[in-house]
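Listed after this line are the structures, all set down as structure tokens.
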Structure I
Amino acid sequence: MRSIILYLTLVGLLMFFSCSEQENRTFWSPYQDLNWSKIGHFDSEFHTHPGLGDEEYDPHQTIDRYKEEGYRILALAGHDYDIPSEHIQTIYPWTELSTIYETIKDIENPTEDNKTYGEMANEPFQNRDPVALNMVSIQGCEVSAPHHIVSLFNPLSEGAETEDETFQIIQELGGIAYFAHPGRYVERLGLTAEWYVDMYRKYDMLIGQSVFNREDRHPEDRPFYDKIVHILGADRPVWLYGEDDMHYEKTLGWNRDVILLESFEPGSMHPDIQNGSAPDVKIALQKGYSYLWKPSQQYNKRAFNIVDIEFGATSIQLSFDNENQVDEVRWLTHNPGTEETEAIHFGSSVSMSAVPSYARFVRAEIKGSAGTIYTQPFYVLSN
């Protein structure tokens with residue numbers, strides 16, 4: 001009898017501590033800040049190349065193609081080594097593309113066998129007005145830091161000798177940036193998760209990293225991202241992005257970073273153009289007010305959207321429009337024991353009881369036949 005009582009006591013204590021552990025953990029996410037009843041969904045692309053090197057389209061043609069595909073927010077992020085920085089900065093503003101062409105048309109590009117920019121262009125560049133196009137234009141550049149980064153909201157068009165120097169310059173200019181195709185540098189340079197973690201901790205201007213490049217050049221970028229998010233935790237949020245890295249038509253329309261805004265007004269953060277929603281886009285990128293739509297086939301537009309996220313202290317409930325287009329919702333986290341990303345739960349809602357004790361975040365992948373939504377992390381806080 002005494003052994004039975006002891007056994008029941010131990011079971012009760014285990015249940016108590018298990019419940020206490022669950023009660024002492026809560027979810028935190030940037031999505032909690034949003035008034036979902038007012039949110040609109042706006043497709044963006046920040047890593048696309050505007051015809052200064054081995055590329056198919058001129059700057060104005062690049063804008064036109066993304067406009068045709070329904071994108072509302074766009075940066076022309078030329079390679080810094082293709083930009084004659086002694087003559088121009090970035091390919092910006094859109095309203096001065098013809099002037100940029102006249103400035104550089106007779107300049108040789110040493111990375112393209114000294115062809116002039118005029119020789120490489122399909123035609124003289126034409127101005128585009130983001131306000132007339134109902135778009136937000138963002139100043140940007142793919143900077144060789146030496147690690148390639150997508151640098152936004154600043155005029156830098158030439159990387160320094162080290163990442164530290166480059167990031168300091170961007171920070172001083174008030175810009176932000178994310179790491180482009182990390183898999184390239186993990187493979188070529190042997191960069192580790194700890195290297196990225198150190199950079200994130202040193203520089204607030206770093207907002208995240210790519211998990212999809214083009215169709216999917218680096219599948220390992222997703223588990224690598226999860227490992228970094230696990231190490232940093234909620235103290236230093238890091239956001240995920242997809243990037244077309246568009247040089248040719250075949251690499252256009254493979255990624256849509258969906259920016260979540262309460263209102264949309266076209267413009268750009270340039271003295272000669274109304275700001276519109278450009279400042280709000282910058283805030284959204286910094287705070288993680290976005291998710292990634294990854295089409296299953298090139299050009300596929302969003303077939304469904306997240307229209308609400310309900311948070312309890314220990315639960316998350318996702319709601320979608322066009323629910324009949326959603327085939328599966330799975331929740332993932334990083335397992336530090338196996339060093340792999342694992343699915344821990346399926347369904348449109350998740351409770352803390354389904355989240356392993358070692359998890360420092362979960363993120364959702366919402367899959368349909370037309371494509372998949374990748375959410376930003378939902379962090380697990382220990383109280």
Structure II
Amino acid sequence: MTSGASSANGWSSIAWEESRELAVPMWHKTRVPYLPSPNSLQHVDVWIPTASSCLASSSPRHQLPASWIPPPNALWIIYVHGGAWRDPLITSATLTPALKQLPLTDDVVLASVSYSLSRYTQHATQPSSPADCSRNAMHPRHILDVLAAIGFLQETAGFGSNYILAGHSCGATLAFQAAMDPARWRGGETESASIATRINDSDSNSNSNMSSSPHYLVQRPAMILGLNGLYDMPQLCHNPGGVYNDYRDSYEEITRGAFGDDERAWAAVSPALVEDWAAEWPEGKCVLLMQSPQDSLVPFAQAEGMRDSLRKTMGPGLRVELVDGYGDHDDTWEKGTLLAEGISRAIKEMLPSQ
């Protein structure tokens with residue numbers, strides 16, 4: 001199966017349905033599979049405002065055919081949820097509260113990525129089972145899923161690098177990992193402006209659940225929006241500072257569950273420890289970091305370290321800004337206000353004339 005056929009079949013298999021409970025009415029595709037043989041978490045949700053001028057030539061206006069695709073000049077916002085790489089209750093649906101507070105007037109398309117999770121056998125209500133491949137993932141499965149989702153959407157809609165990649169908590173980690181050299185995740189695979197990302201079945205267990213896998217060319221984002229993110233895993237585990245030192249055991253449990261016991265891997269996956277951002281992400285235009293001083297789970301120093309890392313080695317075309325958020329860690333998506341504000345601000349950065 002070619003990637004083009006895979007994109008067309010997966011996209012058209014899900015109908016557009018109208019959602020009127022949001023800030024503005026939107027067309028919504030739910031749980032679009034981004035791989036030919038997906039597990040239960042390898043899907044993406046897509047929204048576009050019903051008033052978008054992108055729909056002006058669509059007919060009939062009252063119902064979009066399942067095969068309808070946004071035009072390639074539309075700006076995409078792709079969101080990656082958090083949940084410590086393992087929480088089954090934090091899903092791609094966590095973008096919805098923000099959409100209820102986001103009165104979009106721009107011609108944008110929004111997507112929220114679901115990806116394979118690491119095991120969580122001690123979860124209070126939904127413990128993971130060894131038989132569930134979608135919830136026994138180890139690095140690099142999480143980032144490979146995110147790259148596969150981005151590649152699927154790019155292959156389908158043709159928007160290239162014209163997108164904002166947003167993420168909360170570990171979703172912010174994944175957003176920056178998507179801008180890093182993919183050779184880190186693919187064992188030496190080379191790339192240039194476009195990334196040849198193959199999701200294959202050479203690994204074992206949860207890191208391989210696809211018998212037929214597409215080959216996507218993944219272009220990296222023009223902008224990243226990181227909210228309450230995890231950027232330096234060694235620091236988080238060993239010296240988070242202040243009251244966060246009480247959580248070191250929890251941080252280490254999460255990190256070992258996602259990345260294994262080799263602490264060299266913890267450094268290798270940490271965006272704040274990238275040595276040369278100009279080389280890793282030369283096409284980057286803007287980074288907006290939002291971190292709440294009231295976050296009880298993630299220290300502000302994580303965002304400061306990410307800002308400093310970018311400014312130290314960034315390319316001449318990249319702008320970096322760190323702004324104070326508000327509320328506790330999960331208020332960002334549970335209440336949705338800060339996430340909506342971050343998305344609005346990011347859109348204005350990309351569409352300054354709007």
Structure III
Amino acid sequence: MSRLKIAVVGAGHLGRFHARIAAALPDARLVAIVDTNEVACHELAAETGAKPLNDFRDLFGLVDAAIVATPTESHFEIARELLTGGIHVLAEKPITTTVSEAEELVELAQRQQLTLQVGHIERFNPALSAIRDRLQDPKYITTRRLSPYSFRSTDIGVVHDLMIHDIDAILSLVKSPVTRVEAVGMSVLGNSEDMVDARLHFSSGCIANLTASRVSFTAERSMQVFTDECCATIDFGARKASLVAPTKEILSRQFEVDTLTNDQKSKLREQMFAELLIKSDVVIEDANAMQLEQLDFVRAIRTSTEPQVTGVDGRDALAVAESILHQVHAHKWDGIAGNRQGPMAQPHCDSVLDSDDFWSEDDTVILRRKAG
């Protein structure tokens with residue numbers, strides 16, 4: 001069987017990672033790199049042994065599949081033309097900017113009998129994969145996804161940039177319709193929300209609380225999942241996971257905390273995580289999530305079966321993201337009597353940035369240069 005011919009569209013931050021991994025896939029061959037930035041395109045093509053192209057339309061007749069790692073606003077046009085031309089597509093997240101665009105791609109891929117996969121990479125994180133079977137029928141989920149400002153993906157806000165990873169992971173675990181969404185968020189830099197807290201209510205009774213920020217002092221990618229049997233803690237960044245399983249003594253409430261003597265409390269404190277709430281670390285296999293994602297893409301194409309993250313999954317995650325953004329933009333910071341609304345609302349205070357002596361001459365020059 002001949003090796004699958006693949007192209008990477010986009011030679012930016014994610015495109016470089018995709019290209020380097022695709023170049024080493026055993027059952028595929030990286031044929032082309034596409035980017036309108038000729039310097040970036042030629043550099044990555046030379047590094048990976050691929051052909052540099054400036055127009056993705058030149059891929060027709062040249063490749064079997066393409067990974068689209070361009071800015072989100074271009075996903076729809078590029079993916080639609082590639083699918084129309086008979087090319088399988090792995091589109092980075094979010095699949096598109098709107099649900100209607102995502103639905104059009106899903107229907108087009110189905111008509112063309114082509115694979116449409118979406119790059120929700122945490123599905124392939126070995127920490128989540130190792131523990132997924134233990135997380136049946138979740139009751140309560142919390143997620144935290146924080147990072148310093150990267151000055152990348154500024155065409156979208158933190159919901160589409162970061163939180164959508166957790167939205168997709170949660171939907172893959174809960175498998176129940178979302179019935180209500182609550183959210184609040186604010187912008188710190190640029191014209192999109194940078195910090196958002198959201199709560200999802202599911203028809204199963206599960207509740208999920210999500211926190212995302214791209215203006216954080218620290219980086220964190222974590223999830224806690226509570227089921228009837230256990231509490232699981234997942235560190236996506238460190239690729240670690242642990243389980244805490246309550247014993248029958250805890251579940252049956254065989255003791256009343258308020259009636260315990262000091263000696264009993266001291267003994268119980270020592271036994272808590274050794275005998276009553278038993279914690280165990282999960283063995284995690286060493287694996288590269290993006291490589292697993294690409295291998296799944298190749299497998300789905302070869303076997304004509306669905307990828308682990310389908311176009312429908314990408315559409316559904318985007319639909320929840322849009323509901324969250326609707327709530328973020330509708331939030332009234334001062335109640336019904338006030339007029340400050342949405343993530344761009346400004347606090348009632350003077351800004352230090354307005355001070356004449358805040359900016360040095362060099363700072364002002366830099367800001368003008370970036371703005372121009």
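Structures I, II, III were shown, and log10 I(q)/I(0) by the Debye sum over Cα atoms at q = 0.13, 0.22 Å⁻¹, for residues 85-156 alone at -0.45, -1.12 was computed from I.
A value of 21.0 was derived for mean projected area of the Cα convex hull in nm²; which structure in I, II, III was it taken from? List each step's numbers first, then the result.
Working: I: 21.0; II: 16.6; III: 25.2.
This figure was derived from I.
Read the figures in this text as sums done on the coordinates, not as results from a lab. All of these numbers come straight from a predicted model, not from anything done at the bench.
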